[in-house]
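These are the structures in question, set out in turn.
Bear in mind these aren't lab numbers, they're just calculated from the coordinates by the rules spelled out. Note that the structure is a prediction, hence the values are computed from the model and not measured. Cβ atoms are built from the backbone, for glycine too; each structure is taken alone.
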Structure I
Amino acid sequence: MSATSVRDIIALMQKAGPSVLTRALSVVTLVLIVRVAIGVLFEYHHYFPPNFQSDFLRGREPYFWGGYHWPFFVHLISGPASLILGTLLVSERLRKRAPAWHRRLGRIQGVCVLLLVAPSGLYMARYAATGAVAAAGLGSREACAVATAAN
């Protein structure tokens with residue numbers, strides 16, 4: 001296949017628009033992101049004030065007020081905000097109809113992830129309740145968030 005024919009195929013695919021599979025994956029992704037954000041928001045009553053009998057905070061009381069609480073609350077607020085912004089940013093309609101707003105929201109999300117979500121998540125990963133492997137996994141996830149937000 002020549003470079004010209006590859007370019008022709010790509011041009012045809014772009015003209016055809018998003019496929020059914022692409023649309024379906026977008027909807028599934030949107031549903032999952034909204035589900036996670038809503039799930040976190042519904043648990044807020046366990047975190048303001050901290051309920052150490054709730055699933056996530058159980059066993060964290062000895063070190064919670066010793067420095068863990070700041071990253072916890074930062075992550076709790078900035079995480080869902082970043083997810084919701086990300087959901088808006090994948091909208092092709094927003095990107096095409098309001099490119100200036102798309103750029104602004106993208107910058108806000110980038111700053112949110114780089115300065116709030118990832119650092120607080122890295123700090124919290126040290127205290128993963130299920131051990132060192134989980135801590136390494138959570139830390140790696142935050143490192144990936146930084147790498148993708150920095151692009």
Structure II
Amino acid sequence: MTEKIVRAIHLESIPGGLQGPGGLQSNVRNARGQGFLADEPAYIGGAEEGMTPFELLLASLASCTSATLVMYARDKGIALDGVTIDADYSRAGEDGLPADGPDRIRRRIALAGRLDATAVQRLTRVAQLCPVHKAIVGDRITCEDEISVVAPAA
């Protein structure tokens with residue numbers, strides 16, 4: 001029997017913080033009771049005590065991408081020893097993007113292992129198939145990938 005996947009969160013603003021400086025923090029919990037603090041940068045009134053919504057979006061994409069790559073490599077017998085992902089988000093009108101164009105995510109994906117060109121090509125394609133990528137990339141958000149291969153640690 002397949003276990004049901006729960007994709008739900010519960011968010012509450014921090015009590016008593018709505019009127020003072022900061023006040024943008026939120027306690028976030030999933031259905032399993034795991035949680036963290038989300039916040040905003042100081043320049044817009046946050047206290048910088050947690051990740052911002054855009055950082056959480058990037059973390060979701062990066063962690064899903066990594067898990068998808070590892071599961072695919074395991075299933076296909078590809079000698080992938082590790083994945084490192086750096087990602088950034090630029091909104092339309094920033095970083096040289098047209099003001100009326102889509103936002104952009106850039107992922108720099110480093111694959112560790114003794115990987116031939118075919119394996120790298122397959123993993124590059126699979127990175128774009130992770131469920132979070134498919135959920136957020138489209139007309140309003142584009143994603144540019146830079147894939148590199150690093151030798152495994154000796």
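Here are some notes:
- Which entry (I, II) yields the derived value 0.20 for FRET efficiency 1/(1 + (r/R0)^6) of positions 33 and 65 (r between Cβ atoms, R0 = 25 Å, to 0.05): I
- If helix-only ellipticity at 222 nm (-39500 (n - 2.57) for each DSSP H run of 4 or more, over all residues; to 500) is computed and equals -23000, the structure in I, II: I
- Computed 3.4 for distance in nm of label points 7 Å out along Cα→Cβ at positions 25 and 129 - originating structure among I, II: I
- Taking distance in nm of label points 7 Å out along Cα→Cβ at positions 105 and 121 as the criterion, the top-ranked structure out of I, II is II, with the highest value.
- With P(r) over Cα pairs in 5 Å bins from 0, in percent derived as 2, 8, 13, 16, 18, 14, 10, 7, 5, 3, 2, 1, 1, matching label from I, II: I
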